[in-house]
Structure formats: structure tokens, C-alpha cells
1. One of P, Q was used to compute helix-only ellipticity at 222 nm (-39500 (n - 2.57) for each DSSP H run of 4 or more, over all residues; to 500), and the answer was -3000. Which one was it?
2. A value of 10 was computed for relative contact order in percent (Cα under 8 Å, 6 or more apart); which of P, Q is the source structure?
3. Any idea which of P, Q comes out highest on mean count of other Cβ atoms within 10 Å over residues 164-171?
4. Suppose you compute semi-axes √(5λ) of the Cα gyration tensor in Å for every structure in P, Q: which one lands on 35, 29, 17?
5. Once FRET efficiency 1/(1 + (r/R0)^6) of positions 28 and 180 (r between Cβ atoms, R0 = 41 Å, to 0.05) is calculated for every structure in P, Q, which label goes with the largest value?
6. Identify the structure, out of P, Q, from whose coordinates P(r) over Cα pairs in 10 Å bins from 0, in percent, for residues 84-219 alone was calculated to give 10, 36, 31, 16, 5, 1.
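FYI, it's all coordinate maths here, none of it is from the lab. What you see is a predicted model; the values in this text were computed from it and never measured. Cβ atoms are built from the backbone, for glycine too; each structure is taken alone.
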Structure P
Amino acid sequence: MESSDNKSEQTQIMDTPTPFVTLASLPVLLSRSQCIVYNHEILICGGWENKTCYSYHTIKDQYKAICSYPVDIELDGHCVLRLTNNSNPNGITLLSLGGQFKHTLIMKYVSVWDNPENSENEDKSKETMDVNKWTALTDKYNKSICIGRKKDNYKGLRAVIGGINSHLLFLTYLPENIDVFNLHTFQYVNHSTLPIGNNMSFHSERARSNANQNKDAMLLFSGKTGLSIEYDKRNNTFQYTNLR
């Protein structure tokens with residue numbers, strides 16, 4: 001009787017609906033990867049000891065390779081963001097930066113799923129447009145821009161985009177630093193220290209909505225610390241509120 005009861009319980013457990021679904025396995029082992037959501041895709045932008053970028057299609061449950069980081073780029077704690085001031089009408093523009101070995105690259109991404117059987121002419125057009133590959137961030141004089149000072153440790157750096165024109169880059173990095181970088185002028189406008197009392201790396205930083213257009217708001221979580229951060233653009237000052 002006890003055996004029958006156990007079998008009945010096991011059957012009930014197996015029949016219980018679950019919110020989890022088994023998806024296609026990753027094409028390679030990935031660690032410390034950076035991901036961006038775009039329509040029905042999750043863009044996976046490299047990782048520790050892996051320079052290949054992939055697109056995962058959430059409906060097809062399939063992966064496609066996009067490109068690889070340049071051979072001279074070493075990825076160790078980098079950060080990838082979606083630029084919201086986008087000049088790419090058929091896709092999005094990504095910014096990759098930081099890591100222990102600093103780099104600053106952009107990619108104009110066009111979905112690799114749109115044309116599964118690209119013609120030779122389409123391939124040549126993509127090469128001309130410099131899409132789906134990492135290239136140096138440059139200024140109006142075509143001079144390469146590298147975000148990060150020599151003394152800054154950008155391993156595990158996190159960043160968010162802000163500003164009325166989406167032109168401000170808020171960088172948080174070891175040990176307790178927060179900087180503001182202007183993506184239009186390519187100049188730092190603020191260097192400050194966060195009141196967190198511990199070294200932060202590979203933490204979480206997210207922008208949040210704010211009704212005041214003169215202020216940017218964000219949330220930061222590192223270890224046992226949670227901060228609400230507001231940046232006053234007019235006065236170039238930060239205000240912090242402890243969340244935990």
C-alpha cells in the first residue's frame with residue numbers, strides 16, 4: 001500500500017504544471033556575458049574567454065552567430081548597452097566598453113534572422129554599411145575614443161544611459177566610483193564617490209523613470225547595499241538614498 005501511495009505522489013508531482021521550459025542549449029559555454037533584448041531576440045555579446053556574439057530567437061528557440069570581437073580585444077568584465085539615440089533605422093546600435101582591459105566599441109546591429117538566405121549583393125551591402133560587427137567609437141574627426149582613464153579599474157563595470165537627449169553615460173565601477181560621461185562631447189562631466197562602504201564589481205545598475213526632466217534617476221545594488229541615485233544635471237550633483 002505504501003508503495004502505491006509513493007507512486008501516486010510521484011505521478012502527481014510529474015503532472016504538476018511548471019513555469020519553467022527547457023530551451024535550446026547555448027552553442028558554447030559562456031561566463032560573464034552581456035545580453036541585450038531586441039524584439040524577439042536576446043543578443044549575447046561575448047564573455048570570459050569567448051569573443052563570439054550570438055542572437056537567440058525567443059520564438060524559434062534557436063541561436064545564430066552574429067560576429068566576434070576583434071582579435072586584439074580581451075573580454076574580462078565588460079559592459080554592453082543599447083544606445084537609445086539611434087541612427088540605425090533598421091536595427092539598433094550597441095556600445096561595448098570597460099573590462100579589465102579597457103575597450104570602447106560600437107555595433108550597428110541588423111537582425112540576422114530577417115534574411116535567412118542572404119544573396120551575395122545583400123552581403124556586400126552589409127559589409128559596406130559596417131553592420132553586425134564591432135568597430136571603434138570615433139569622434140567627428142574619425143579619432144578613436146576610449147572611455148576610461150588609465151587609473152580606473154573597469155573590471156565588472158556597469159553603466160546606464162541618461163540625459164534628455166540620451167547623451168549621458170553613468171558609469172559605476174571599483175571600488176566605489178560613479179562617473180558621468182557625455183557621449184556628444186566625449187568628455188567626463190563628473191567624478192564622484194558612492195556611499196556604499198564596500199568594493200563593487202559585477203553589480204546591478206538600472207535606470208528608472210523620473211518626472212523631473214532636470215534629473216536622472218537610477219538604482220544600484222551591490223552585495224547588501226541598495227541605493228537610489230539622482231543626478232541633477234543643472235547643478236552637476238548626486239543625491240543618494242539608502243534602500244537597504
Structure Q
Amino acid sequence: LLGELESLPREKGTAADLMVGLECGGSDTFSGLTANPAVGKAVDRLVELGGTGILAETTEMIGALGPLLKSAESDEVAAKLKANVERQEARAREVLGPLAGAVLAPGNVESGLTTIAEKSLGCIAKAGSSPIREVVDYGDRPARQGLVVMDTPGYDIESMAGMAAAGAQAILFTTGRGTPVGFPAVPVIKISSNSELFEAMPDDIDLDAGTILAGKSISQVGEQILDLLLRVARGQETKAEINNQAVFAIAQGGPAF
């Protein structure tokens with residue numbers, strides 16, 4: 001497959017041809033204040049230009065269903081979104097019992113996050129303010145352009161595989177702790193939520209959204225992210241590609257959080 005892909009000629013396109021996956025991993029207290037909302041601004045601009053953004057990780061929508069439902073374009077979209085999130089919340093309660101409200105990785109807790117609702121509100125900031133036009137199952141290709149929600153696990157690697165299978169040509173991946181992973185067939189753009197991380201891992205992070213804490217506006221950093229996305233679409237390599245950080249896994253049956 002890789003050989004076939006390498007033999008294909010590059011074709012000209014516009015921002016309207018882009019489908020971009022949205023992912024976060026190793027989130028910290030700054031993720032929902034800097035990197036995620038900045039990605040949201042970039043997605044808003046991409047959608048304005050006719051492109052598509054895919055918000056994933058259903059587990060990380062638990063506790064943030066209200067704002068998502070307000071963004072749904074239709075009752076049908078709202079109903080499917082509600083069913084997916086409530087199903088995953090019930091699964092979390094079944095497996096974790098009274099700890100279900102804290103479906104957090106140890107690293108999230110060490111970085112200052114306290115509940116899944118807090119993490120989820122930061123997660124959905126990556127979607128920006130565009131209306132949610134469609135909800136698709138894991139790996140399914142969206143039928144409509146604009147903002148789309150995909151039903152995936154919260155596990156980064158499985159989530160990225162679903163978005164890549166759906167046709168995403170790039171993934172915007174925000175992180176507060178590093179998470180040095182990429183994907184075999186899709187460039188992954190790593191965005192740090194804080195400048196300390198960017199300075200500690202300059203060979204792994206493509207863009208520093210921590211500059212927001214130093215005075216840059218979220219909109220300014222959003223424009224930087226969109227510019228970088230377009231450059232990657234034109235062929236610029238990401239740090240994950242340079243480092244050959246290709247990790248792959250497909251979601252299977254059972255409670256994957």
C-alpha cells in the first residue's frame with residue numbers, strides 16, 4: 001500500500017479539499033486554554049474555506065454533551081451524538097463504578113486535571129464554533145463537509161486510525177505532556193499547550209501554543225496552525241514524520257477508553 005501511495009502523483013487542491021482529524025493526548029491544565037481553542041479557531045477558518053474537521057474521542061465528550069448538542073445542526077445529528085456519548089458514559093460507569101467521573105490518565109491528574117468533565121470541555125474546544133453537520137461511526141467517511149463528529153475511543157492511536165480511515169489527510173494533535181506519536185499514513189502535527197514543553201521537546205513538537213500564555217491571542221495562534229496545516233498539505237514534513245514516529249492500532253470490541 002505504501003509503495004502504491006508513493007507512486008501516485010501529487011495533485012493540486014484547495015483548503016476545501018482538506019479533511020483534518022482533531023486529536024489530543026497527554027492533556028494538561030493549559031490544553032483547554034491554549035492549544036485546543038487555538039485549533040478550534042483554525043478549524044473554524046478551514047470550515048469557512050469549505051474544508052472538513054473531524055472531532056473524535058467520544059469518551060472525552062462525557063460531561064460536555066450540553067455545549068455539543070447546542071452546536072448540532074439538526075435534531076437527527078443531536079440525537080445520534082447524545083446516544084453515542086450516553087452509551088460511552090454508561091460503559092464507563094459499568095466498568096469503573098464510582099470512579100467513572102474521573103476517567104483520566106495518571107498523567108492528566110499529575111498535570112492538574114481533576115474530572116472527565118473538565119478534560120472534556122477542553123477537548124471539545126478543538127471543534128471551534130462551527131455547527132456539527134454530521135455524526136459518523138468509527139472509520140466511516142463523512143458525507144458532508146464542515147464540522148463532523150466521529151465515534152471513536154479516547155485512546156489516541158485507535159482514534160487516529162479511525163480518522164485516517166475516513167479520509168483525513170492530516171491530524172492536528174494537541175498535547176500538554178508530549179505524547180511523541182505519529183501515524184504511518186497521515187502526517188500528525190503536534191501542538192504544545194505550554195512553552196516549557198515546546199522548549200523541552202523541540203524535535204517532537206511542531207508548534208507552540210503556549211505563546212498564548214505570554215500574550216498572543218488565540219486567533220493569532222489559530223492562524224499559525226492553519227498556515228502550518230496548509231504547508232504540511234503542500235508537502236512539508238512534520239516532526240513525527242522526520243522522526244518516523246509511526247504507531248498504529250485499530251479499535252476493537254469492548255470498553256476502550
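1. Numbers: P: -3000; Q: -11000.
Corresponding structure: P.
2. Numbers: P: 10; Q: 27.
Value 10 for relative contact order in percent (Cα under 8 Å, 6 or more apart) corresponds to P out of P, Q.
3. Values: P: 17.2; Q: 21.0.
Going through P, Q one by one, mean count of other Cβ atoms within 10 Å over residues 164-171 is largest in Q.
4. Numbers: P: 35, 29, 17; Q: 25, 22, 18.
Of the structures listed, the value fits P.
5. Numbers: P: 0.70; Q: 1.00.
If we compare FRET efficiency 1/(1 + (r/R0)^6) of positions 28 and 180 (r between Cβ atoms, R0 = 41 Å, to 0.05) over P, Q, the biggest value is for Q.
6. P
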